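Q: Down below are the structures I want you to see.
All of the numbers you see were taken from the coordinates with simple rules; none came from a lab. Predicted model only: the values in this text are computed from it and were never measured. Cβ atoms are built from the backbone, for glycine too; each structure is taken alone.
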Structure 1
Amino acid sequence: MNLNRIPALKILMAGVLLFIIAPLHSQDTTLLVDQKVVTLKEVVVRNNMDIPSFIRRIQFDTSFYRAFKNLRQLNYSSINDIRMMDKKGKIIASLESTIRQTVENDCRQMEVLKETIGGDLKNRKNEWNYYTAEMYAALFFTEGLVCGAQQSVAEAELSLKKKKGLNKHKEQLKMLFFNPGRKIPGIPFIGNKINIYESPMARLYDFEMDMEYYQGRNAYTFKITPRPNLTDVERSSIVINQINTWFDASDMRIIARSYDMSYNTGVYDFNVQMEVEMGKLNDLLVPITIRYIGNWKVATKKRERGIFTATIFQLSE
């Protein structure tokens with residue numbers, strides 16, 4: 001062996017190794033945007049996206065809320081499945097139904113095509129015994145003839161002003177459901193902990209943007225998770241365990257979102273996971289599948305463990 005060639009060989013091997021390893025370290029780019037640590041995957045970096053503007057758009061997005069309100073002006077059918085469980089996972093109350101909504105002259109009404117109710121979901125007065133079921137009904141069922149589609153999705157609509165009792169809780173649920181990660185006033189012991197886009201909570205989370213093939217199309221993904229290695233004090237402020245949002249790469253509309261949230265204040269606790277998948281009717285964005293798994297307890301009420309799924313189909317104008 002020619003020993004004089006060894007240094008040259010080492011240099012060559014080191015160059016090959018560097019060629020292999022370097023891309024692995026250059027794939028991700030980390031930015032600091034308004035005190036948020038944002039990680040961009042290589043494919044996103046190549047697309048030269050305006051990341052600060054994109055994050056602000058997500059933070060103040062109303063299209064997700066608009067998609068649900070679009071249902072008010074459409075004919076559609078839906079399959080509804082509500083299950084309330086005991087601590088062993090046994091079903092103690094349930095509802096399975098198929099409904100059809102029809103819209104005419106700016107008025108809408110729902111017809112129950114099929115319905116099966118089990119356990120103690122309702123009392124003798126036909127009232128809901130479970131808060132989970134009552135909230136589901138308030139969001140997805142229409143009683144009688146309702147006129148006025150009210151298509152505006154102005155920010156003022158998601159407001160607690162002049163709302164009390166159940167109506168106030170409905171609005172808080174809407175805020176959590178349609179604008180996850182933004183401050184919700186009036187929820188005791190949580191305060192700004194949900195407001196993860198702003199200081200001081202923003203520094204406790206990682207924000208990651210990538211691209212993948214989803215539902216037969218190219219989609220940007222935006223994931224929010226707590227930062228690793230948080231202190232015990234910092235982790236005690238975490239309410240949102242994860243939020244994933246998928247955007248159609250062609251028009252940046254939301255096509256799906258999932259979230260995982262949990263917290264225990266001592267007075268109440270909750271552990272909730274939700275998923276929403278979107279579809280389109282002509283140019284209207286609408287939800288087509290909603291899934292919920294929740295376990296929560298409030299001091300004045302019994303613990304509720306619920307699962308519900310809504311599947312929306314046969315959409316038409």
Structure 2
Amino acid sequence: MEGLLDHSLRDTLTRVGGIDLCVSEFIRVTDAVLPRRAFYRVVPELLNEGKTHAGVPVRAQLLGSEPEVLAANAARLAKLNPAGIDLNFGCPAKTVNRHRGGAVLLDEPELIGQIVAAVRRAVPPHVPVSAKMRLGFNDDLRAEDCAQAIEAAGADQLVVHARTKAHGYRPPAYWDRIADLRQCVKLPMVANGEIWTVADAIRCREVTGCNDIMIGRGMVNNPGLALEIKFHDAQAQGLSVSDMAQRFSWEQLWPLMSIFWRRMSLHVAPRHRAGRLKQWLNYLRRHYPEAQQAFDTLRLIQDPKVMEAWLLRPLPTFAPQPPLEVLSS
């Protein structure tokens with residue numbers, strides 16, 4: 001989720017629990033082998049044995065269209081000990097697609113296969129190589145061809161976002177097409193798209209036949225969603241759930257927002273920090289009424305010092321508050 005779910009938010013969300021594996025934002029590869037600092041900038045977890053602060057493994061994602069250049073970058077990246085290397089064939093952004101990256105390649109399954117094969121050959125066998133794809137670009141007529149090309153090229157796992165590029169992020173997600181793909185390939189498959197609640201996760205698994213699911217915007221909206229799914233799974237298996245939270249409360253989330261602010265402030269310019277916090281609050285208000293109140297309170301604030309002072313207060317009750325400018329004095 002370029003521009004939103006970076007390593008700062010990744011660090012924060014994995015502290016909540018319930019997440020087994022993360023994939024980074026894409027690292028754009030064009031015509032050269034990138035220096036190590038380019039990988040560290042997007043995936044600083046590489047400096048922590050490829051894991052977040054909470055110990056969740058992070059797979060580094062590459063995006064590009066030149067098999068040999070991607071392979072050379074994957075070889076360098078593999079030496080930095082990521083939890084794996086993922087290949088992006090799903091990004092729908094127009095600027096990315098115009099430069100032959102992301103979902104535009106879904107019209108060229110042969111090239112996709114060449115990319116996956118080149119990367120698989122370039123990295124040691126113990127380093128997982130996965131791919132993420134949409135159902136297609138303008139239509140899904142070549143979805144099976146793409147999935148088969150990825151499998152034949154030696155990928156270890158395939159994540160499928162159940163929409164085409166043309167669908168964007170508009171509901172619904174076509175989970176039934178993931179079930180179709182599972183009939184033509186045998187490699188482990190992960191379902192993605194329109195998973196906002198535990199009920200969505202259950203239904204997605206039923207329709208797709210995938211046990212593993214990837215959650216993006218649903219986790220940003222509700223940081224406790226993975227925990228809730230784990231709670232449901234444990235209950236269904238008859239396991240003890242006494243130490244598991246059924247719902248992650250606003251009170252539990254509040255201190256993590258300060259952690260997010262501090263981590264984000266290390267790499268985001270002061271003039272953009274307030275916007276980044278409000279961006280996350282905008283997502284959170286879908287799940288938490290308190291986030292709506294916080295968003296309304298902070299909507300016009302741009303001064304990062306005022307924003308930080310507000311965050312460092314004890315948990316607000318959202319009763320009428322003193323003017324925020326007083327907090328910066």
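Q: Can you spot which of 1, 2 the value -13000 was calculated from, given it is helix-only ellipticity at 222 nm (-39500 (n - 2.57) for each DSSP H run of 4 or more, over all residues; to 500)?
A: Answer by label: 2.
Q: For the read-out log10 I(q)/I(0) by the Debye sum over Cα atoms at q = 0.06, 0.11 Å⁻¹, a value of -0.27, -0.79 was computed from one structure; give its label from 1, 2.
A: Here the read-out was taken from 1.
Q: I've got another one for you. Upon calculation of distance in nm of label points 7 Å out along Cα→Cβ at positions 214 and 254 from the atomic coordinates, which of the structures 1, 2 produces 1.1?
A: Corresponding structure: 1.
Q: Determine which structure produced the value 17 for relative contact order in percent (Cα under 8 Å, 6 or more apart), calculated from the coordinates; the candidates are 1, 2.
A: 1
Q: Something else about it: Given 2.4 as the derived value for distance in nm of label points 7 Å out along Cα→Cβ at positions 62 and 270, which of the supplied structures 1, 2 does it correspond to?
A: 1
Q: Assuming -0.30, -0.74, -1.24 is log10 I(q)/I(0) by the Debye sum over Cα atoms at q = 0.08, 0.13, 0.20 Å⁻¹, for residues 94-261 alone as calculated from a single structure, say which of 1, 2 it is.
A: Corresponding structure: 2.
Q: Now a separate question. Can you spot which of 1, 2 the value 79 was calculated from, given it is volume of the Cα convex hull per residue in Å³, for residues 134-197 alone?
A: 2
Q: For which of 1, 2 does distance in nm of label points 7 Å out along Cα→Cβ at positions 38 and 54, calculated from the coordinates, equal 3.1?
A: It was calculated from structure 2.
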